[in-house]
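Pasting the structures in now, so scroll down.
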Structure I
Amino acid sequence: MHIVKFQGGLGNQMFQYALYRKFQSMGYDTYADLYHYRQKKYETRPLQLSVFGIDLREADRADVIQLSGNEDRWFDIVWLKHIGKKTYYREKDISYKEEIWKMTNGYFHGFWQSEKYFYDIEDILRNEFVLSDTVQFDLVNRQMQLKIKEDQKAVSVHIRRGDYLENPMYGGICTEEYYKKAIDYIKQRVENAKFYLFSNDMPYVQDRFRGEEFVYVENNSEDKGYIDLYLMSLCKHHIIANSSFSWWGAWLNAAKSKIVVAPSIWLTNAPARDVVPDTWIRC
């Protein structure tokens, strides 16, 4: 049995699902630990994979405890840390961990942010990460969808602020200088590029990035971020933040001709050498 722990926002959930789906493709009896979302004290953000019509097989709590130890109890936390459990694997950083494939039973606790985990099931994931027919688009989103689809010079730019400003692990990486350098890189390669700006701090973006070359995509609140993710994926090229959300926005664009610009550093305090695919540009 393989159990994958799910936690975090939609971008993280998609990485965790990719590992979950990979295990299934290998023939393992695979389940999802959704306890993080059942207990609001752990996770305030909702589980959103249902927007893709994905229905996870939820692990029984007894199986979670058997494979991982009960992390709610102080005793078991100490036990896991100092003695360990052969069926419990916790990701220490977000670099690719080849050793997980050797485990025939396991509980997998991490974020798994590398396409190396799922490159051989890429087609399966692209077919599954499609918005369900139940997702409703209002007039503004339908108009933006059409605008981006018709624009052969469309470039998505994701500027994440908000929680990143308060977290030293993520902040200070995707600075204004990074975005200006990335925009210049695209301009040198895409004539008359149009930049579609996505952000959780649109007043900041509108103050810093002005001109006819910029389009502000500001219709959706964070709880409907999956629509922004879809709109990002429609763009022909991408400038991403050090964010799993915009990573997927770029990855879901299957065009071989796309240019994706990513920050050269992903985290300030931990290795993350396998997050950015080799075909993307580090800036």
Structure II
Amino acid sequence: MVNKLIKIALIGNTNAGKSTLMNSMVGKTVSIINKKINTTQNIIKGIVNINDTQIIFYDTPGSNFLNSSVSSQKKLKIDIWTAIEDVDCILYIIDVSKYNYKTICSDIKKINEVKKSIIVIFNKNDLIDNKFILPYIKSLNNLNLVEAFFNISAKYRKGLKELSIFIKSKAQSNKWIFDKGEISNKDNIFMANECTRNAILKYLHKEIPYNIIVRNLLFKSLNNNDIKIKQSIDLTNMRYKPIILGKKGGTIKKIRECSQNEISNIMKSKIHLYLQVNKLND
């Protein structure tokens, strides 16, 4: 049997539902979701194997970074374009409840410069009357840059079967990149660190820099299948430490509990999480 492979970049504005779509397609949480901020800071790959076909999804930062000239966002911009260059086709994901024709057209025209197949995904169709979507399709179809359109709800898994069939049909004969049992390019330590980083941003996204670093100190499976984790929240400026700790340690307690619960849900184990706050490079 000849194996097939297709690599797909998930592109779209912040909170369009890229991570939700990837998690739904994979069937497990491989990319953390946080509605309040631009959660995805790295290219996270989700792997789906259907019979002889391997589909690799690239979850990317928001498409609002495509043309960013802000120096602090340079890495995010590079990551997006690296993903676009590496894949076979692009799923451009739109939060259909926040449709903005001008922004969408600009993004599609920019992405089209790399001459990859573009598939437009109208996501969150549970939030809008579907009668509005047909005019959206007609207007974007006039660009003559989009191969296909899909109307889905990634959260409720509506329309994903049809999308999977279409994606699989585009796969070409090639060796698989990941082993059959793998579902992500990131390990459990990365996921645990991401859970804590997002818990911090959930409670403090207005008070501290979004590019905060969480570093693993210990990740150990115990005899009873529990997992013991120690992490360091690394700060470039220690003036943020009292904010993270909170009054009588109340804020870091909430951060720990939130992260611990999220890690437990992902890894299906009881988690014992310990956090400390340090200066970066200490």
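Given 18.4 as the derived value for mean count of other Cβ atoms within 10 Å over residues 93-100, which of the supplied structures I, II does it correspond to? Please list the in-between numbers first.
On the way: I: 14.4; II: 18.4.
For mean count of other Cβ atoms within 10 Å over residues 93-100, the value 18.4 is produced by structure II.
Name the one structure among I, II that distance in nm of label points 7 Å out along Cα→Cβ at positions 213 and 229 of 1.9 was derived from. Let's see the in-between values first.
Working: I: 3.0; II: 1.9.
Here the read-out was taken from II.
If distance in nm of label points 7 Å out along Cα→Cβ at positions 61 and 101 comes out at 3.1 when worked out from the coordinates, which of I, II was used?
II
Separate question: Could you tell me which structure in I, II was used to calculate semi-axes √(5λ) of the Cα gyration tensor in Å, for residues 173-260 alone as 18, 17, 12? Mind dumping the intermediate values first?
Numbers: I: 18, 17, 12; II: 30, 17, 11.
This value belongs to structure I.
Of the structures labelled I, II, which one yields 0.50 when FRET efficiency 1/(1 + (r/R0)^6) of positions 237 and 269 (r between Cβ atoms, R0 = 35 Å, to 0.05) is computed from its coordinates?
On the way: I: 0.70; II: 0.50.
This figure was derived from II.
With distance in nm of label points 7 Å out along Cα→Cβ at positions 29 and 117 derived from the coordinates and found to be 3.3, which of I, II does the value describe?
On the way: I: 2.3; II: 3.3.
Considering all the candidates, the number was obtained from II.
Every read-out reported here was derived from the displayed coordinates using simple, explicitly stated rules and does not represent laboratory data. Predicted model, so just to flag it, every value in this text is computed and none were measured. Cβ atoms are built from the backbone, for glycine too; each structure is taken alone.
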